[in-house]
Structure I
Amino acid sequence: MNTGELVELGQQLRVDSVRAAAAAGSGHPTSSMSAADLAAVLFARHFRYDFDRPDHPGNDRFILSKGHASPLMYALYKAVGAIDDEELLTFRKHGSRLEGHPTPRQLPWVETATGSLGQGLPVGVGIALAGKRLESADHRVWVLCGDSELAEGSIWEAAEQAAYEHLDNLTAIVDVNRLGQRGPTRHGHDLDAYARRFQAFGWHTVEVDGHDVDAVDRAYGEAVSTGGQPTVILARTLKGKGVEAVQDREGLHGKPLPEAEDAIAELGGPRDLRIRVQAPSGSGTSGAGAPSAGSTAGLELPRWDKGEEVATRNAFGEALAALGTARGDVVALDGEVGDSTRAEFFAKEHPERYFECYIAEQQMVAAAVGMAARGWTPYASTFAAFLTRAHDFVRMASISGSGLNLVGSHAGVAIGQDGPSQMGLEDLAMMRAVHGSTVLYPCDANQTARLVAAMADLDGIRYLRTSRGGSAVIYGPDEEFPVGGSKVLRSSDRDRLTLVAAGVTVPEALAAADALAGEGIAVRVIDLYSVKPVDRDTLRTAAEETGCLVTVEDHHPEGGLGDAVLEAFADGRPVPRLVRLAVRVMPGSASPAEQLHAAGIDAESIAAAGRLLVEEAIVP
């Protein structure tokens, strides 16, 4: 396309953005209009992509980080022939693929769900990392950001990671249109303010008039030719560009244009220009490319003998290293605590597939999302408490349908003297609340190893909780632990109640059961290692046969093991008597044993609760 045609294409994208929002009665046309020229030049001159083969390894990757500007993305899809005009006008309607904020669930050309600002660039870093370090690929990653989202800390976590990794295959395009949702942004049209910040992180910067298509074209060319560092193009634009009634005016964010037909006429009316996007070059790689589906056929997991003292975090690290040997698609990401989580075991065996994200949990999870989008199987690990920082990225990964393995170590009060700032006491609730998630909490080394391997073949968000201290191995190395199952460790036809435990509370429950058995009180013990999905059948049988369930968890009472058990009886049947032992106090610093006792979840406390329940049950 020549200059005049690029200008016309930009106008077409504006018109179609206005039309889509008008048909929906909602949307963000003005945010789309500001970036229309940037998008037109990118797709017509620089973007390499086969829309018939969205999985082509040589495809460039485009991420609309300012996801509210989805009318612009859908207008682009129409211009390249991926959708037709009829579908464009289904924007935001029930059953349409064209959601208010883009997701990859139904649109194969979308790399990741956006709409929660500050996420596109961090995920783009993950895709660029995969291309540069794992695939030796020559494709590029282009991320279109809004200026408002540069206030998000996750943007700067991404900026530092990208520069540190010398991601010259990554280009950020910032649509600096001056106006946010409620008024002007912090820096307005001061491109130098943004440039200084990116330069401080090690980026190459280009400042440009975002409505001068020739200048934008030159800026993209400069980005492509810049080696050794990522490039950011800072483009001065006007929100609502091209329509006098809305251009650069406040109070119009997220609203259809008030006089859409007049605006369309002012923009020159509808057009039907077609973009011939450049084809990806060759196979797109000079190396191995994205991985094929992994297989655990040759997996040799570590094995431990019953009675050995092993921390489940150690078992995780050893199992992950073994899984990496069996499967070349497995990658590991760390938040600078690999020596504690034991992810460093994987790093020593497979350094080429290990990514240090430092203390930037948002970027760590985002990078994992990006790698998963490229077909890799990521395991991202840090302290369970610190995953709370990245919860929005986990939530958005679920919306994307991303396959992600997350591992949180140092869970609960059992970590001891470090105190509450390091204790994951909310993580089970957080992860259970994620749509379609799997939540696992093993109690010994062999169980942990089996579950680490099983996670690789699951769908959606998978979370494994590990513990700091050593615990006795109670299962043999050949024991099976199906996801959604449980293990009944003590059982008889004389059981008066059932103890339901997971992780560090399993040995405490077993000790309590032994103590009660010595007093003539038979107690059933269930190891509920699969917290979500939960083993409803086993729990219901225990409730029918023993009359009372006692849950014991190293977690706050809200949203954890107790709630998972309670939901097994949410189908209308009578709810059994349920007693929930959990961490209801604010811990301080103390030894692990003291912490468990203070929280009322050690063997002594469990036995005391059991005695009380039995006594109450026999009172006439």
Structure II
Amino acid sequence: MRTVSTALAVLFSSTALAAGTVGPAAADSSMALPIASYGDIAVDGVHKRVYISDPTGNKVVVTDYAGKLVATVPDLSGVRDLAITPDSRTVYAAVPGEDAVVAIETSTSTAAAHYSTGENTDPQTLAVAGGRIWFMYGQQPSHHLGSFDPAQSTPEMVLDQLPDLGFYDAPELESAGNTLVVGVHGTWSGLAVYDVSSGTPVLRKQGMPAEAANYMNDFALSADAKKIVAASGESPYAATAINTDDLSRTGGYPVEAGNPNSAAIAPDGTIALSTFSWYDKDIFVFKPGAETPYRTYTYDLNASGGDTIANQGLTWAPDGSKLFAIASGNSGTYLRVLDNATRYPVKASVSAPAKATRGKKLSATGKLASDKSFPSGSTVTITRTDIDSPKGKSLGTRTVSSSGTFSFTDVPPAGGNVTYTATYGGDATHAPASGKDTVAVSRTSTSLTLNHSGALYSYGTDVSFTAHLGSTYKNRTVELWVNPFGSDKPNKLVKTGKVNSSGNLSATVDMTRDTTVTAVFAGDARSASKTVKATAYAKVKVSTSVSKQYKTAKIGSTSYAYFHKKTDPVFTTTMTYYKNRSHRLNLEVYYQGKWYDAGSQYFKLGTNGKSVVTLTGTHDTGYRMRMRASYVNGSSGDNVNSTTYGAWKYFYFTK
């Protein structure tokens, strides 16, 4: 027997089996801008619109206060500077490619009038002052000042209004009331202040503080025309505050990260500055007269890249409620909208116990923190959010002490995660803020069971899985999820609903794979959530047929296929198909009253779930043999079914 057994084992290990297959698978925000370049920005406070010029794209885009595009004014060749009238009715745009100034009506965001400035004038920068539109026109190295009165039915273009002056580049123009300020950018910066109430510029003062004379990138004029802030190169890095009457330095605004490149003054005198900085702080906000910023904004490397603020890229809403910044990054240009930038930031916090008992009183404290003290009588609103009140329930207000602290008590009626939020609405000098803390409030444990865990079923058996829910407070809904083994079939919700009067909810599962069924109870105000799982197992379908025998006869009570020793038996296995699945063939031989293992080997199934294996080699006669096909979980190429053994096929060789 040893010789026979060894010989058969060698047949398997030396590929004596030839295999084949049969058959053929309201907070600060940022919004991307549809522009190719940036020219200038103007804000309409009446209609809450932001106008941004795109010189390369020959257009002005119009957004709402959140940065969402609402209109486009097209066909403005090379459009650059923008200026808005004090009543916010009209935005004027310098359009050098058309030798014109174009008026955009803010009520409709459309071009309403076209004012020709003369052939080859190329207007570059402009401002509204003294009821007239002032513009710088010309080409390098000679730019000049012109103006016109848009109220005239046929406005007269008055050019060269500073006959003794010509500028290499078009200077920046800023205005307030009857004051027009001309500012020269670059290495040798300079300022000139004019009274234009008569329609003719009358020089009031010209010059520049020494600290601000180098590399001025931008300047801002206050609404009362009394103060200028120059974004230029003080050392160390700082902007310069300048008195408009005599152009003397009145202070500086340190910005830490580099020369400032943009400046804007809010109606209340709050000053915003920016720097061109990839990694350091980008925007600095100062209260009037202060030399330390009370707010800073940093835009680090993110999805849009390391954002930088554009030159002349800052402006305030006319009421000071928002600060707008043009930022550029790797993914394009953005309008950043900064809320409450004129108000001191506030940090609100709530400290509640980590755990509490439902129906029992708990105590919590909180604190408001700011660089500026809070007015007497300031309050916060306390809100409780829980299972019964998912949108929140107000618990009233609490007064804030002079140090910013407050406290409150509550008796939580619902269990689970209960969140307490303290909201401060803000005031004239403080921004709104809120803080919260979450308490784990106790609930009664819930009984939930699921049957058939660990059971083994024949392939395709329909099995009813039943979840049983014990007593609860209100919620009687259970979900049943079915997750067959294998990544190609996801976890799926097959039933959700209220349990019946016996507390049961059932779903039928076709057991073609090992399957995990999950029952989920979400809980309610007094009953804890509960999840239970049951994993049941499914066999595969497997059968083997034998062919090429010359007869079938019984030995004892068992049927055998009889083969001549020169005939190679063919075994065809049919098994439930799964991608890359193989089956195992085991060969055994009978000797002296016992079956002995004679070897095994795995064979891949065809996509139709079949394989054909031929037993070749020299066949010994006189020995009873048998062959069986099996699926072995984990060894047959997958683990989506349970190990399944097929029936033995018996055969016998004769001469």
Structure III
Amino acid sequence: MTTTQTKPQVQQWTNLAQQLRVDSIRCTTAAGSGHPTSSMSAADLMAVLMISYLHYDFDNPKNPHNDHLIFSKGHASPLLYSMYKAAGAISDEELMTLRKFGSRLEGHPTPVLPWVDVATGSLGQGLPIGVGVGLAGKYLDKLPYHIWVLLGDSEMAEGSIWEAFDHASHYKLDNVVGILDCNRLGQRGETELGWNTEAYAARAKAFGWNPIVINGHDYNEINDAFSRASQANGAPTLIVAKTVKGKGVSFLENVNGWHGKALNKEQEAEALKELNPSVRSMTFTVQKPTSSQPIDVPASKPLELPRYEKDPVATRKAYGDALKALGAANPLVVAMDGEVSNSTYADEFAKAFPDRYFEQYIAEQQLVAAAVGMSVREKIPFASTFAAFFSRAYDFIRMAAISRANIRLVGSHAGVSIGEDGPSQMALEDLAMMRAVFGSTVLYPCDPNQTAQLVAEMAEHDGIVYMRTTREKTPVIYEVSDKFSIGGSRVVRQSASDQATVVAAGITLHEALKAYDQLREENVTIRVIDAYSVKPIDEETLFAAAEETGNRIVTVEDHWTEGGLGEAVLEAFTQRDGPLPQVVKLAVQSMPGSGTPAELMEEAGISAHHIVQAVKALVKH
């Protein structure tokens, strides 16, 4: 049942909504591009939210008690920026710099602005990330803030949206409110469901959400929906708002072909006449949270990493052991997994700290999104699954870099060395994929002590940090006291008479050591470098090795030849003055099948036998 509001309250909402529409048109016309009509349809919704329900301190965006407003439909950024102007956070002069070079007001929102939690614009990501923030709010921060997510109807076709619907319901996130701006028209015409709001509601209900269907331009209905959504009831809420694209301007309303198009000056003038532009510079009060006190976080304890002495241990097992140790030392460390935690060994953390472990099931987009959401709340998230399946979430990883998120991703079961499972489970492109992410760090340890050290390093490092772990048990070659840093490498075999350098990492480092022993018996000495930090790679050590071993280098990796360790080495030498060394790349070049790890590595040409042949040919040449 709707609640009728007083005339002054409705007038205030109306004034703000009209100002948001006016400013969305003005700034996009000045920019010559943008999405005014997509902004105008949601203006009434955002006006009521901003004045009456959003609790946010624009002077203190890091206040842990703030609500979180996420524009999943990031192309409606003119509306968001107009809200910032209306709140007094930015000036009208800055608003008019929309989409201009050097402006903070980019075409889609990014955390260049302190009030933006995450970058959006790649549709289908705002709600999944909002679920991650909601998990932190309900189960870790245990604060009553809400996560308000503005959704577009076009993005409701994205599978990631429904992964989010599923997980929000599973975790009973009644602090998450989806606001569906159902304006019927997408980029090329009508959306899949058009104005069938009941269909959206039925789908939401089937996923365990509380759907509320409203007229998105009726202030009483909007207010009533937000009031109901604000009450904790054990389930997330979806407000399905039927709206009109281009609302408020007669020649734009519900007219196809205006998506992503700015008005020209003449059209702007005509539109503003209809919108009463006199209400373009009012400032509206946004309610602040009742508290700004920091969250009490238990003190950290000394880190006691696991120790490995003799018996072979898989690096995936060492990851689990180290993650558990990190959890004991640092209460901000959280973990999540894609329903393979008994293989990635994240289950060790889950058993020890069940209140800080969040199962994401086989939904890899939501897995990465949850980690990003946790990063928003300044947790230290570790997300793990089989390395091959991070490819399903690559767009989320790419966008996480734009969000300046600090997340740690760990992929197990990489390369042909996993054996009998076959190529569907073998990550053979993950190093290339992760190296290509802006500002990323890529690690590939070869033994358990090294793995444990690098897991600890990951917790302290910013940006997207990826670790590749190995399924097979591998020998312990490093001492417990050995130290490993991001950007480093380790020369594990060397002499003054080395005739070539072999650069390896992970599983192939052990093949390189076997090759070293075989070659030494034939009086051929080589230098062996463990390039455990694939990005950034240790250029200084590579350059010295090349100079001291005749500019002969063999790289060997359990990965496709494109984009992995070999190309990281070659790229390093392009940054050096002087001639390029002779580089032979050993990598997987044909489609593998099933077999034992030894059989598959031999067939792929990355075994000790092939390293020996490559070195001999290079030295002879």
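Just so it is clear, none of the values below were taken in a lab; they were calculated from the coordinates. Please read these numbers as outputs of a predicted model, since none were measured by experiment. Cβ atoms are built from the backbone, for glycine too; each structure is taken alone.
Brief remarks on what is shown
- Among I, II, III, structure where mean count of other Cβ atoms within 10 Å over residues 59-66 as derived comes to 16.0: III
- Comparison of I, II, III by distance in nm of label points 7 Å out along Cα→Cβ at positions 131 and 219 - largest value held by: III
- For 3.9 (distance in nm of label points 7 Å out along Cα→Cβ at positions 35 and 299, calculated) the corresponding structure among I, II, III: I
- Which entry (I, II, III) yields the derived value 3.2 for distance in nm of label points 7 Å out along Cα→Cβ at positions 459 and 611: III
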